[in-house]
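What follows is a group of structures, each given as structure tokens.
Each value in this text was obtained by applying a stated rule to the coordinates, not by laboratory testing. Remember, it's a predicted structure, so these values are computed and weren't measured experimentally. Cβ atoms are built from the backbone, for glycine too; each structure is taken alone.
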Structure P
Amino acid sequence: MKVVVASENPIKIKAVLSSFKSYFSNVNIEGIKTSSGVSSQPLTDHETLTGARNRVEEIRKRIYDADYWVSIEGGIQAGDKDLTAFAWVVICSAGKFGEARSASFLLPRKVAHLIAGGMELGTANDLIFGIENSKQKTGAVGLLTHNRIDRTELYRHAVTLALIPFINPGLY
């Protein structure tokens, strides 16, 4: 089974592979860099979902012979006094779509302040936590949970939820 992921980020590829392998055998994953067509740091739930949908459409146009096309788009949403982080997953196969949003979590005010100034979440985390390339490692969720939940695990759950229409074909 060929699964194309709309990213070359090893965290996203690992999450997709883990979820798909729990349901299917002979899973082969290919990561392709794509454009989301939205801001590099989506700032609303709607923009984040739009970015995930756009990525799936782009890889479907570029890679025709896949069994599944998957995208994961991380985003943030402003609340009354805070910012939350989350991701949307979109999966397509044979003209059918599955979509799911990951769990969300509050971002520290220092990180939120940097994002409000135009910085991407990963860059803000790197600056505040004094590390490099956090978005291809544990991500904000790993940093904030002391690695009890890392970015792969956060995404894996959402990928599994987005697979629901495909693993229950008689219901969808």
Structure Q
Amino acid sequence: MTRFINPAQVVAQTGLMQAQVVADLGCGNGFYVLPAAQMVGERGTVYAVDVMEEKLGATVSIANQFGFKNVRVVKADLTRPLLNIPESSCDLVIVSNILHEIKSKEPLIRNIYRILKTGGRLAAVEWKRTAAPFGPPLNQRIEQQALEITFMQAGFRKVKEMQADNYHYAVLFEK
């Protein structure tokens, strides 16, 4: 049986704590938003950032359904400066399965760097570059080593590889 990625398990490996601030960039339907909102608790904040209105709507309704009042939705194009989140305000930034969709990664990486506190962490999750019955085409997937080099060249330090599933890899970086 194939086990699909468990967002709560991934978030748990980041060292996220109560009252911290998280930004999920390209949050989609809130896959990582809910476990992050639960972990930071009511004194924490989770920014759910996406360019698509309907994805943000789905995130809001599921957060409300679970009673999370600590989720803030931000509609933003991640290839433009992300000014709705204060500089150096985030303890953790999550980018999951969006890097392969973004042609020019520099603006996104600049946004991540700007909103992360010094010592803040970045959890990057991407599709493994192996054939799978779903997910993006193989030629669009990013090799883990290439992803690591991209972030390390941008000033991030690799902390560790995290457990994901058979189809994804997950890496934790620090600013």
Structure R
Amino acid sequence: MSKIGTEPVSVSANVQIDISDDKVSVKGPKGSLDIQIPDKIKVVYDKESNLIRVERSSEQKKVKALHGLIRKLIYNAVVGVEKEWEKRLEVVGTGYNVSLNGQDLVFKLGFSHPVVFPKVEGISFTVEKNKTVIIRGVDKQKVGEVAGKIAHLKKPDAYKGKGIRYEGQVVKLKPGKKAKVA
């Protein structure tokens, strides 16, 4: 039995849930999200206890996997519309920095030109001290995808560690030529 799928999702008072046949709509102070529900999964919302339960119709392996997935997607939506998801990226390197131009991010990453990352619908950017980018949004998956695309602009280099990395990410540096000769 799915351990994640059997846990109920608690809903706070300022989040509204609307369940139709194949869709769950979640609305909150930060935004709204819709989650598509597969045929063999049933979502039940108890308004008295403010709990959402996800149930499955069979014990097939694929249905069990969907059971846990749908429960987690609903949980992510409920949390996201109440308080946004966020990822933090650091720009590391001499002369490397980031700034906001309107709602677009402008990176200086050692290339001959600045790299412009356009605004994405449903995602907000914040820059701290020209070295940290904070990506916020209601949809956890979209926040992660945008953070991954930004981190892919300039991966940390193996010798000096210059580039874009997630906050707290440890980059193992290779020793240079001097360390090999000595």
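Structure summary
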| quantity | calculated |
| --- | --- |
| When distance in nm of label points 7 Å out along Cα→Cβ at positions 79 and 119 is computed for each of P, Q, R, the largest belongs to | Q |
| When FRET efficiency 1/(1 + (r/R0)^6) of positions 15 and 95 (r between Cβ atoms, R0 = 25 Å, to 0.05) is computed for each of P, Q, R, the largest belongs to | Q |
| Among P, Q, R, structure where Rg and Dmax of the Cα atoms in Å as derived comes to 15.7, 49 | P |
| When distance in nm of label points 7 Å out along Cα→Cβ at positions 63 and 127 is computed for each of P, Q, R, the largest belongs to | R |
